[in-house]
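Following this line, the structures themselves.
Taken together, the values in this text are just the output of simple stated rules run on the coordinates, not laboratory data. In this text the structure is predicted, and so the values were computed from the model without any measurement. Cβ atoms are built from the backbone, for glycine too; each structure is taken alone.
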Structure P
Amino acid sequence: MRAILADDDYNVRSALRLLLEKELDLDVTGEEVCGSSPDFILFDWELPGIKADKLLQMLRKSCPDSYVIGLSGRPGARQAALNAGVDAFVSKGDPPEKVLIALRGLLLENKRN
């Protein structure tokens, strides 16, 4: 499986890459524009330069079969991201295992459907 990471913080991207590749054997393809049809897209809900809900719409259009997981360190972002339609949300302040739990939950949900 493949994932794309989009976060303006290099340390967050690096940590997520290490976690996902080690624990789930995911191939993190980088931050390209959905040309590779990733299974997961993890993105910072507060990326500079574009409103997150607009970016989510673009991701859904470009990658309709990808799961989209929002990330943020801002407490109020969770509800906004879920209301906008992300498949899951993880706070940057949560332990790294929360990312794995979110991904595994989405995989389980997909197997049930």
Structure Q
Amino acid sequence: MPWIAAAAGVVGGTLGFLFAAYTQAVYPIPTGGMAIVPLYADGVITYELTMLSAVLATLVSLLVTAHLPDWRRGLYDPQIADGKILVGVVNPTEDSRPAIERKLREAGADCVKQFQS
């Protein structure tokens, strides 16, 4: 993820500078001997778009790598909102279900539920 954020920052900053410089070059305003494309003023826009693109790339890569949101509606129990912790096993074999339930109870589980997916 750091490389994605850094690459997005470089691309965003470059595009931000180019957009600002292009706009100033296409619509020149004479400012009494000052440069048409001032680097100091464009640096602010470059910085802002660098940060914006890096933060957005970090957010998107986090969501993609964490598989969020999970639109498939995987394991969920309404008791999670009340502070409970969900430990789930997806698609265990019928033979292993009693052993899994026994291990969870030995570990101190309040209740063990089976959901059909």
Practice problem: Give the label, chosen from P, Q, of the structure having the highest value of relative contact order in percent (Cα under 8 Å, 6 or more apart). | Solution: Q
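Who wins on distance in nm of label points 7 Å out along Cα→Cβ at positions 29 and 77 among P, Q, i.e. which is largest?
Details: P: 2.4; Q: 6.3.
By distance in nm of label points 7 Å out along Cα→Cβ at positions 29 and 77, the leading structure of P, Q is Q.
By the measure distance in nm of label points 7 Å out along Cα→Cβ at positions 21 and 93, tell me the structure among P, Q with the highest figure. Please list the in-between numbers first.
Values: P: 3.0; Q: 6.4.
With respect to distance in nm of label points 7 Å out along Cα→Cβ at positions 21 and 93, the highest-scoring structure among P, Q is Q.
Which of P, Q yields -18500 for helix-only ellipticity at 222 nm (-39500 (n - 2.57) for each DSSP H run of 4 or more, over all residues; to 500), as computed?
Working: P: -13500; Q: -18500.
For helix-only ellipticity at 222 nm (-39500 (n - 2.57) for each DSSP H run of 4 or more, over all residues; to 500), the value -18500 is produced by structure Q.
State the single structure among P, Q that was used to calculate volume of the Cα convex hull per residue in Å³, giving 179.
Values: P: 99; Q: 179.
Label of the originating structure: Q.
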Quiz item: One of P, Q was used to calculate distance in nm of label points 7 Å out along Cα→Cβ at positions 37 and 85, giving 5.7; which?
Solution: Q
